[in-house]
Structure 1
Amino acid sequence: MERPIREILTIFSGGEEVSGLLFYGLRQRGRPTSAIFPSKAWPPNTRVSDFMLYGNNWEVLMWEVEVSEWPRSGQWTNALQETFSTLLQDGAVVSWIGIEGYFCDPPDLFRPECMSRGVLAAMTADGSMIGQIHPDQPLARLSDADLEYLRSAAKGLADTE
């Protein structure tokens, strides 16, 4: 039996590998950002570091979420939706959970040859949720066809420098 997500998803924090998730939100570069991580949707002691990645026309707000206690059933769904929605409300055209080492800058963002098996779940600006993950289930990744869908939803940003 495969191990559940809560046992295998990690990030690097303070030079150490810890349990956690990487959230990303792709948006037009230069817009003022007001996104604040929705801490109330996550268990206490969840720690977040934020980073901005950018190119000429695009930027990605990235949240490294250190999870000391994984949300339970209904809490999990709410935490994901709140986190994705916060990034989208701040102007992102796509928000997603990615695996460490699988991020590719535009113009290669979401190209299967670059990011295959590196995205776990996503939400687009129209509210479409792609992928189902849960901390108590084995790791599930988006298909290459799903990545192409995300790429088309991010046209003009994912495919530009």
Structure 2
Amino acid sequence: MKVRSKFWGYLGRFVLLYTIVYIVTATVFVAIQDVLPEAWRIALDFFKPYRAFDLLTVLAQVMRAGIMALVFYPFYRIIVKDKNGLIVLFGALWGLAILGSLEPLPGTIEGMIYTETTAVEHLLVLAAGAVQVIVFCRLFLKWENRSSAGKRGEIHE
């Protein structure tokens, strides 16, 4: 029973924090995007790698975070307990963002190959993604370690 409640706590923290960090990042990104010269944001306006806050965007991020939390859960000890957990989680999340796109968005391998997106647009999306992921990773690992402090060893036993 304890394992199940630990899992739901982990899942809730992951989804909540991921969604909040995405909303903050998207809000800042869209504000920056709006002040760029039009020639520098053609692909950003078309593909909208970050969208303004609305219900559909939040639901999509909740689903995305839930799936990622499920994928990463078997690696919980490596990510949360290991001294290199931050690097592992950051690399996995940022790598998924760059390599795992279903469409040729700016800041993805497909976007670099199949679109005429400018280097500025690619770099802007890559930088925003890196900031989003590192902020999420640091906050999540801090929260996760605090929530399991004093309960070490109970997660997978």
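Rule-based calculations on the coordinates, nothing more; no lab input. Model, not experiment: these values are computed from the prediction. Cβ atoms are built from the backbone, for glycine too; each structure is taken alone.
Thinking only about FRET efficiency 1/(1 + (r/R0)^6) of positions 54 and 118 (r between Cβ atoms, R0 = 25 Å, to 0.05), which of 1, 2 has the largest value? Please report the intermediate quantities before stating the final value.
On the way: 1: 0.80; 2: 0.40.
Evaluating FRET efficiency 1/(1 + (r/R0)^6) of positions 54 and 118 (r between Cβ atoms, R0 = 25 Å, to 0.05) on every structure, the highest lands on 1.
If semi-axes √(5λ) of the Cα gyration tensor in Å computes to 33, 15, 13, which of 1, 2 did it come from? Please list the in-between numbers first.
Details: 1: 23, 18, 15; 2: 33, 15, 13.
Attributed to the structure labelled 2.
Relative contact order in percent (Cα under 8 Å, 6 or more apart) was computed and gave 26; which structure, 1, 2, did it come from? Walk me through the numbers on the way to the answer.
Details: 1: 26; 2: 33.
Attributed to the structure labelled 1.
If we compute mean count of other Cβ atoms within 10 Å over residues 22-29 for structures 1, 2, which one ends up with the highest value?
Details: 1: 20.8; 2: 17.6.
Structure 1 comes out on top.
Out of 1, 2, which one gives -6000 for helix-only ellipticity at 222 nm (-39500 (n - 2.57) for each DSSP H run of 4 or more, over all residues; to 500) as computed from the coordinates?
Details: 1: -6000; 2: -23500.
Corresponding structure: 1.
Could you tell me which structure in 1, 2 was used to calculate Kirkwood radius over Cα pairs in Å, for residues 46-93 alone as 12.2?
Computing Kirkwood radius over Cα pairs in Å, for residues 46-93 alone on every structure in 1, 2 gives 12.2 only for 1.
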